[in-house]
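> Before anything else, here is the set of structures, which you'll find just below.
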Structure 1
Amino acid sequence: MSLQIEVIDPFDDEALAAWLNVLNVADEFERGDATTFWTFPEIQVVAREPRKHVKEFRINGSVDGVVVAAAQVRLPQLDNLSAADVEVSVLPDHRRRGYGSEMLHFSEAIAKEHGRTRFDAMTAWKYDGPADGTGTSGVEFGKVHGYAFGLGDVQREVTLPVDDAVLAELEAEAAERSSGYELRTWEGPFPDDELLLSYLEVASKLITEAPTGDLDYEDEAVDIEAHRIHEAISAKQGRTTFTTVALASDGTVAAYTDLMAPSHDTTHVYQWGTLASRAHRGHRLGLAVKIANLRALQATGRYDGRRLVTWNAEVNDHMIAINHRMGFVPTARAAELQKKIS
C-alpha cells in the first residue's frame, strides 16, 4: 500500500498525537524498559512556540489514513548551519515495506532545500546488543542509506535518591581539588544575564569537547536571547531545571551541570550537560558540580523513586567510573551516525 507523507501542522492535535505515538512505540520496541518518552503536553508546547536557535519539521507517513511512520528534521539556525538532525521511526508491525526509506528521502529533501549537507542521526537499542550496533535495525538502516557510525553511547540509570554516604564520599574527594572555586546552585532560570553569558561560553563547547569519535561538529552559538526563549518554553512544558556552576576567582563560570525534571512524566529525571572549561580542568570540578546539583534536587524530596537517566560516550571512562560509584547501571546503547553530501 502506498505511503502518504505530509508535514504536520503544529496546531493539529490529532496529527501531532499520532506522530508522537509512533516515536514512543518505536522507541519502546527498540529499548524496552529503558525507553524514555515525550509526553503530549511537552510536544504541544515545543511544536508551537517559535525558537531562535532551531527550525523543525515533523512529518507523518500514513497508510489508509493510519499513521504508521514519523520523521523529524531539525535545522540549527545559529550554528552548525550546514547540518540537519534527521529522525525516522516506523511502527514495528509496518517495517520491511520501504516506509522508512520513503520517510528518510522526504526528510533529506527538506534538509537539502535548506542548503544542508551534513545529516546527523541517532539510533538506540538494548544494552545487551553489540556496542557498534551491527545487526540492529537502526544502524543497518543507516548504513544502507549512507550513514556512518561515528560514536557509541551508553544510557545509564539510577533510582533516586542516591545514597547520601556515597555522595558525601565523592563530595569530599572533589573538595580536595576544588577548594579555590565557589559552587552556586539554583532551581529554574538563570538569575542574571551576566552569569548566563559566562555559562554559555562554556556550555557552547560541550558538543565538541565531549568525546565525538569520528563525527564532525561545530561549537554552538553563544546567544542569551535564544537561551531565555528555551527557559520560557521549558517552563511552559512543566519542566524544572537544576543548575550548579563552579565559579573561578574572577567570577566566571569554570564548570557547570544541569538536571531536568519533567512534571508530565513522573518516572524520570534527566542529567543534561556537564563540562569543565579547558582552563580549569584537573580540579575535579565536573564531579563537584554534579554532586552539589544532585544534592539540591534530592533535598526537595519531590523526585524520590524516579529514575535518573544519563548518557555517556562509551569511551568516556572517567565519567563512567563516577557514575558507576553513584549506582548507575547500563540500560541501553545508542549510535551517533553521520552522512555528508556534496
Structure 2
Amino acid sequence: MRRLPVFLLLDVSDSMIGEPLQYLEKGLDTLISKLRQDPNAIETVFLSIIAFAGKVKTLVPLMDLPSFYPPRLQVGAGTALGLAIEHLMKEIDKNVVKTTRDRKGDWKPLVYLMTDGKPTDKCDSAIEKWKRHYSVRVNLIAIGLGPHASTETFLKFADHVLSYNGENETDFARFIEWMTMSVRSQSIKVMDSSNEDSFKVSLEKAGNVIELAKFRPSPDDDHVILVGRCQTRHTPYLIKFDRMNYPPPFRRNQLYPSEHSAITYIISGCFPVDESYFEWSGSCADIDPKVSISSLYGSASCPCCGNPIANGFCGCGKMFCISGTGPALCPWCGREAIMEVMEDGADLEIARSRG
C-alpha cells in the first residue's frame, strides 16, 4: 500500500507556553478528527509528530489515521531548528519507502514546520544538506506563528513560507481548517497518478489569518521567560513576559531619558510545568542570557502552591516562590535565604530562558 507521509515539525519552546500551546494541542485533535472523516485521507495519509525545543523528539512515528492519538506537548528552553531538521531527515530516510524498479514507494511527503520564534542553534549545515538531498523529494511548508516568528531562515530552504497572524482561538481554528484542507487536497491528488508529485499551497479559504511571508530581520528579545521552582512542592513553573513597544510613561520619565532604547516587558502569565521541561531544554554553553529585573513589569503568584510571590531570588541565582519577607528555603540549592524587598532604584541581572 502506498502512503502519503505527513510530518508535523512543531516548536515547543517555552515561548509557546500558555494559550499558543493550548491552541496547538486542540488544533491537533481537530485536524485528526476532520481527516478521519475524509475517505481519501483515511486511505492514504500517515501522520507523524516531531517536536523540538532545545532537543528534538519524535512523539508519534508515521501512523495511519485510525490508530493515531494526538500526544501531549511538553515545553523546553531553546529553538534548535538545525537539530530539528537533522532529525527530520533521519526520520524520512528511515520511514519513507522509496520507489524502486520493482515497486512503487510512498508518495512525496508533506512537512509542516511551525515555530513562533527564531533558531537558537546553528542550522546552516542542516539547511544545506536539506537543499542538496531532500528539497526535491519532499514538500516543505514552513509557517511562522505570530508576530515574533522569524521567517528569514525559512526563506532559505522551504518550498512555501507562510505567516500566521491570528490573535485568538477562533483564528487558530481557521488555520487548522486550512491545514486540514491542504492535506485533504494532496490526498486526492496522489490518487490520480498524473498529479501525484504536484503540490500547490492555496490561501483562497485561509481568511486573513495566513499570508505569504515577507522577508524581515530576525526579531530579538521579544519574550522573557523566567524559570522558577515552587518552595512548597519543588515543582517547576515559568513566568512569561512579552515585549512592550514603549515603556510606561512613569518608567520612562523616572528611570530612562526619552532617548534611551531600553527594552521593557510586561507579564503575560505564570504557568506550571513538569520536570520534562528540563529534558526538552537541552544545553547550549555559548548562550547564557540575562535580563535586568528593572525592565520587567508585573508579578504573579505561584501556580503550584498559591504563594503570593512567584519571583523570589536566592543568592544561587535561581527563582522560587515565597510567602513574603523573612526566612525561606531555596528549593534549588537547599540553602536558607532571608527574603527582603528590593530598595527603590535597585537593579539585578537575573538568568532567563534561551526561549
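> For the read-out mean projected area of the Cα convex hull in nm², for residues 156-211 alone, a value of 6.1 was computed from one structure; give its label from 1, 2.
The read-out comes from structure 1.
> With mean count of other Cβ atoms within 10 Å over residues 4-11 computed per structure, which member of 1, 2 shows the largest figure?
Largest calculated value belongs to 2.
> Out of 1, 2, choose the structure whose coordinates give relative contact order in percent (Cα under 8 Å, 6 or more apart) equal to 17 when calculated.
This value belongs to structure 2.
> Upon calculation of percent of Cα pairs over 37 Å apart from the atomic coordinates, which of the structures 1, 2 produces 26?
2
> As an exercise: helix-only ellipticity at 222 nm (-39500 (n - 2.57) for each DSSP H run of 4 or more, over all residues; to 500), calculated from one structure in 1, 2, equals -7500. Which structure is it?
2
Every number in this text was worked out from the coordinates using simple rules, so none of it is lab data. Remember, predicted model here, so these are calculated numbers, not experimental data. Cβ atoms are built from the backbone, for glycine too; each structure is taken alone.
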